[in-house]
Every structure is written in C-alpha cells, then in structure tokens.
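Student: Right after this note come the structures.
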Structure 1
Amino acid sequence: MKQIVKAFKCRLYPTKQQEQRLQKTFGCTRFVYNHLLHLALERKKLSKVAKHYFPSKADFVNSVALLKEVFAFLKEVDSIALQASAEALHEAFSRYFNKQNRFPNFKKHSSFKSYTTKTVNHNIRFVTKHRITLPKLGSVRLKNSFGDALTTGQIQRATISQEADGAYYLSILVKNVPVHDLPKTNVNQGIDLGLAHFAALSDGVFLEAPRALFHYEHQLKQAQRTLSRRIARAKKEKRALHDSKNVQKARQQVARLHAKIKHVRQDFLQKASTALVRAYDVLALEALNVRDMLQSTYAKGISDASWAQFKTMLHYKALWYGKTVKWVNPAYTSQTCNKCGDIDQMNRFGQQFRCTKCHHEDHADTNAAKNILKAAR
C-alpha cells in the first residue's frame, strides 16, 4: 500500500442561504483579483522597467487586509479565499514573466464563479460521508461517489465552483490517500485510438465511445439558434441581456446541454480507463501529438473522442495502481504488416488491412494495435 495526493470532485447541494453566501464569495474574490490587477496596471504606467511594477507575493497578500479596511463587505466572506485570489494573481504574473501565459485579464462576472480556500485548524472537514464543513458556510451536503477514499485522507485545500448550468461542485485536494496496487494479470495490450472505433485492442476487441457531441448536436444547434434569436430581439428592443428572462432561460438550456455532453464523455473515459488498467499490466499506445491533429479536418471527431484526456487518465491511474503505460512512435503503425513486417501504404484500404507481400488480412485498427504492442516490447 502507498499513500498519494489525490484530487476529488463532488457535486454540492447548498441551501438557499448557503447559495447566497457562495455568490457573495464569488463576487468578493473576483473583486479582490480585479482590484489588485488594476493597481498593478497603475504601477506599470509609472514604471519604466517592466518587472518594477510587479509586487511580491507578500505585497499581494498584505493588500487584502488593507482592502478589507476600505471595503467592509469583504469581511463577510472567507478571508483565506480572498488571500488565495491574491496569490492566484501573483501566480498569473509569474507565469507571464516566465513567458508561460499571456498578461492577466480582468475576471468577468459571467465566467468567474469559483474560489479556493485552504485548511486551517481543521476548518474543512467531513461531518459524515455526505456532509462537509466549509468556512463561512457550515455543513454542506454533497454527493460522495468515492466512498471512504474521500474521507480518510487529510484535506489540503478546496475549490468551490458553479458551472454554467447552475450546478455547484467541490474540488478537494487530499493527501495521504491510501492506494493498493491492483493484482497482476500478466497480460499486455496494445491500443490504437481512432474515430471509427474509439479504441482497437490488439486482441481484436473494440471500445465504442458514446459520441456525445454527435448525439446532442441537433439539440445544441436548436438551443443556440434560439439563444441568438432572443439576444437579437433584446438588443433591438434595447433591453439589457441580464434583465431578459427569455435570454437567461435560453442560456441555461445551452449550458445544460454542454454539461450533459461533458458528463457523458467523462463517464465513459473514467470507466474505460479504469477497466483497462484493471485488466492489463502493460498498456501500449501511440505518442500522438493531439494538439497538432486538432488542426486537421478531423478536429471535431478528435475533440469529441477526447484522446488527450483519455491518455492522461491512463497515465495517472497506472501510476496509482502499479501498472505501466508505454508510448511508441506512431510512424507507419497502420501501414506495417503485423505478420511479415512489410511497410506499404497500399496495405491499408479504409478499415481493411491486406498485406501486398504475404496477403495477411486483418482489421486495419487491430493490425495497428498489434504493431503498437510489438513496438513497446
């Protein structure tokens, strides 16, 4: 058994009063972030050297106390969340000066609905498996689908967020989570990711993705057209969009469909990756550059399949449970005959593989998966 640091994400079910406090905390953390960013920009105008206007981390955090003296409403929310917002701005500036990110932007009311708080003197703790105590909120009900693994470790920090469809979520980072290695099966498997089939295994099995975007695309288009039409009407009548109930209803419908698509996709990826890690000791995959592939005409299908996320899940689950993931060069895996090793682009025709040299026939993706497994040995 080993102990790891693990993140969990759970659905929160706050009361009406707790919802009001959450919305106030979202607004206050956003206010602190934007106000400190504004002050940094003012210092930038007075400084000739770029980094001279960049305050230190301590300056950012200490500024929160000064802001609370000027703006009394900041005292009504979690003070650690306000400090975390200042630290997030410092991190954003650091990444900008290290040429990792763009210059920090102001947070908008419509897109910034989350805050992070840290554990101090056990202020974040589980009361039961389905209730957690959070600063300034008290006991909040949550959906615990992780069992005892969620409550046995030591909570380091928590992020509370509200997604576009209105649902609240709690993401907590827990250390000292006990994890046991899965039993060895002494079976290795090659995996070829594709679009016709989500994944082809070297033993001839195919994994089929739910294709969530494809199934909900028609509903999504209709909802987006309704939203566009209502926004145009509101602008024509010179009404504020946030005051138009019909616009907000249409936005909620679009957000719910996007959330549905994401949840269906996530559910499949989690279950498929866990099943593969449980069943095989070594998993071999192509080291695909998914980012470059998203520039192709197949970008929509690749995005819907979420190859990059699937590969990430396999990687960290293999580390957790004592399994191995190997990455191989994807060059010519679909053109190479698994039997004789002949490489010819004429070997593959659509989903069929027929070697022009030895006449071996197989499903093209299965043949590629066998080549991937052979390359990983």
Structure 2
Amino acid sequence: MERVAIAATCELKPGRYPDKTPLDLYAWLLREAIAQWNLRPGDIDGLFCTPGGIALGEIDITVHEKLTDRLGVKLRVSEAIYAGGASFNIMVHRAYALIRAGLASSILCMGTGKFRKVGAGGAEIQAKLASDPSFEFPYGTYIVPNYALAASQYMAETGTPREALAHVAVAARQWALRNPAAVMHTKGPVSVADVLASRPISTPFNLLDCSLPCEGGGAVLVAREDIARRIARCPAWILGVSELHATGTISQHETLAHSGARETGAEVFAMSRMTPRDIDVIQAYDAFSFCPLMVLDDLGFGRDEGGAAGLAMSGAFEPGGRLPLNTFGGLLSYGHTGEAAGMSLLVEGARQVMQEAGPTQTKASTALVHCYGGMFSEHSTLILSREI
C-alpha cells in the first residue's frame, strides 16, 4: 500500500476582502499555491474543495468544476465536499484512501471563506445553517447561545472552572503574538482577568472567548510517497485518519458535554498505534474557548493531570508549555475564516511536522489535528508525523 503524506501547504492571510468574491479568493489561492510549490505537469490529478459562499448564504456547488478549468488539466478525482469545520480533515481522509488504493497520485485540497458580519444579516444566515427549521430556528436559536448551552453542560458535568476557558484564550493570544499573519498579532497579550472582564456575550462566554470572523483560505497537497519526497524536504506523513457523522442539530444530541472525538480519537490512536502521550502538538478547532477543552477530554489528553482544564491552567498550551495548542493563534486570535477555518488548523499541524511553521515552530515531530463541523455534527481527527 502507498505511503501518503501532506507534501505542501499554502494559506492566504486572514482579513477582510470586500472586493473579492469566493471564486476570486479561490483563484488567488490557486495562483499562490502553484507559485510556491515545486510541481511538475501532471503532479495534481485530483481536487477537493468546499462549495463557495456558504457563510454568505450564496452557495456555489460547482466551484470544483471552475477550478478544474483554471488548472487546465484532466483530473481523476474532482468534487466539492462540505462538512463544516471538519471538511478539510475529511478531504485528507478521502485523499489518503484514494491514493492508498492507487486511484489517484496527488490531490489538491482547498477551501476559502467569506464570513458576513453579524450586523449585516449574517446572524440570520448562520442561524438557518445551524438550526432545525421546524424545532429550533422559529424559537430564536443562534450559534453562540447553542455553544454556550453546550459549554454550560460540559462545565457542570466535568467541574471545569470558568478560568480554564480563559486560559485557552490567553494561550491562543500568546501564539498569535508570534505569528505575523494572525489578525491579533499586534494587539498585545491578554490575561485571564482580561478575558473574564471582556464584554459578556452569552453565559459563560465573554468577547475574548469567541473566535474572530474574517476571510481567507488555504490549501494542502496530499501525495503518494515519491511525489511527497520530491516536493517536500520533510513531508507530514499521515499515520491515522478517522471521521464520525452524528446528528445535524443541537436539539438532537444525546449530550452536549461530550463529542464525537471520543470515537474518532479511539480509532485514530489505534490506527497509528499511538497514545495521547505520543502527540507533541495539537491543533483543535476553537470556535469558542471551551471547544478544545471538551475535545481534548474526549480524546484522552491530561487524564492524570486534571483533564484538559488542568492542562490549560498549568500553562501546557502556551509557548514553552508541555503540550502546545493551536500554535498559529487559533480561531480565537488568528481568525475564523468562515467555512475555510478548519484549513488553518490543518495547515499549521502539517507545517509543525514539516518544520515550516516559522516563528511558531515547536520541536514537534507528531501532531494531532481535530476539527468538527456544524453543531458538533461532524468530527474528524488526523495524526501527522515527521517519521513514517
């Protein structure tokens, strides 16, 4: 069976691009990736991307066809895939399976996002995307209170203190201060007291517990061994992949205190023959500050250290800590690029292993990337390694 790796990464700087359509962002990203990567004609024979304009409510499900035209090549695989924040891990999973089966050689996985401001009609669009149309949306449900409800149950059942959530936001900002591409790079550090004193949003969240809406995108190239070794000095080898698709709306969850990471974590650790102790760095989707804590608990991290809350409050997630978390600044301080946000975590996880993370580089040789989509509906976990 073919060995498979992430061979290259590319990312647009997060920000606001009012003059660019979702397709414009894709075209820009494609030009940047091709310019940066050492490709030969025919290296790419597959393409996965997210539909354009999802967070705007203007969905283009044929964007993969438009991008295939721009590539100017015939592809063995080309399709649009969408599972919220988990989309890109799932793309890698699909690419891994196809390449291992000999059905493709190298698949380009891409995503861009435009995040409409809440006050510009974005709140209603996002609520409709994340709510049951009969049993949730008519009663005023919205994404932030839904997450706050989940956070409240998680905290109540696990005994997680409010300060632990704040420590996640503090660590994210510390990493963002090292990352010139982060939206909050120049905004200075924050303390636990700053997080707790920031404007209340929806209990238990304050403003600094919430991710930063912006726009951007990124891409990775998943390739078989010979192509990966030619393109990358140090490929990020894929040792484990797993995904789970559960209920699509928050009212249908059996519990809000746990996530599908319990299942995907067990599978990915078994596949890679690793345990949480073998992981050097983690990238975990942080739309809100509590999300990485719940996911890390479900994945089995910190069980003899007070759980994820104990890790957070010990400083383990911060620069110089035992278990660096969201080393690019996370969605909390790097920026949440709408439907493309999960790509930021995947890119950073690969770059850490490939030793291409620049000012945020750690000593990591292994990375775990966990992303979820919707209201904890889809989950996907990857383990990447410098060694095969």
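A short reminder: the numbers here are calculations on the coordinates, not readings from a lab. Quick caveat: nothing in here was measured; it's all calculated off a predicted structure. Cβ atoms are built from the backbone, for glycine too; each structure is taken alone.
Student: If relative contact order in percent (Cα under 8 Å, 6 or more apart) is computed to be 16, which of 1, 2 is the source? Before the final figure, lay out the partial values.
Tutor: On the way: 1: 16; 2: 26.
This figure was derived from 1.
Student: Just checking, which of 1, 2 has the largest value of Kirkwood radius over Cα pairs in Å, for residues 201-352 alone? Before the final figure, lay out each step's value.
Tutor: Values: 1: 19.0; 2: 16.9.
Structure 1 comes out on top.
Student: Now for a separate question. For Rg/Rh (Cα atoms, Kirkwood Rh), the calculated result is 0.94, so let me know which of 1, 2 that is. Before the final figure, lay out the partial values.
Tutor: Numbers: 1: 1.04; 2: 0.94.
Only structure 2 yields this read-out.
Student: Further question: If helix-only ellipticity at 222 nm (-39500 (n - 2.57) for each DSSP H run of 4 or more, over all residues; to 500) computes to -10500, which of 1, 2 did it come from? Walk me through the numbers on the way to the answer.
Tutor: Working: 1: -14500; 2: -10500.
Clearly, the read-out refers to 2.
Student: Something else now. Here distance in nm of label points 7 Å out along Cα→Cβ at positions 73 and 345 was calculated and came to 2.9; which of the structures 1, 2 was it taken from?
Tutor: Value 2.9 for distance in nm of label points 7 Å out along Cα→Cβ at positions 73 and 345 corresponds to 2 out of 1, 2.
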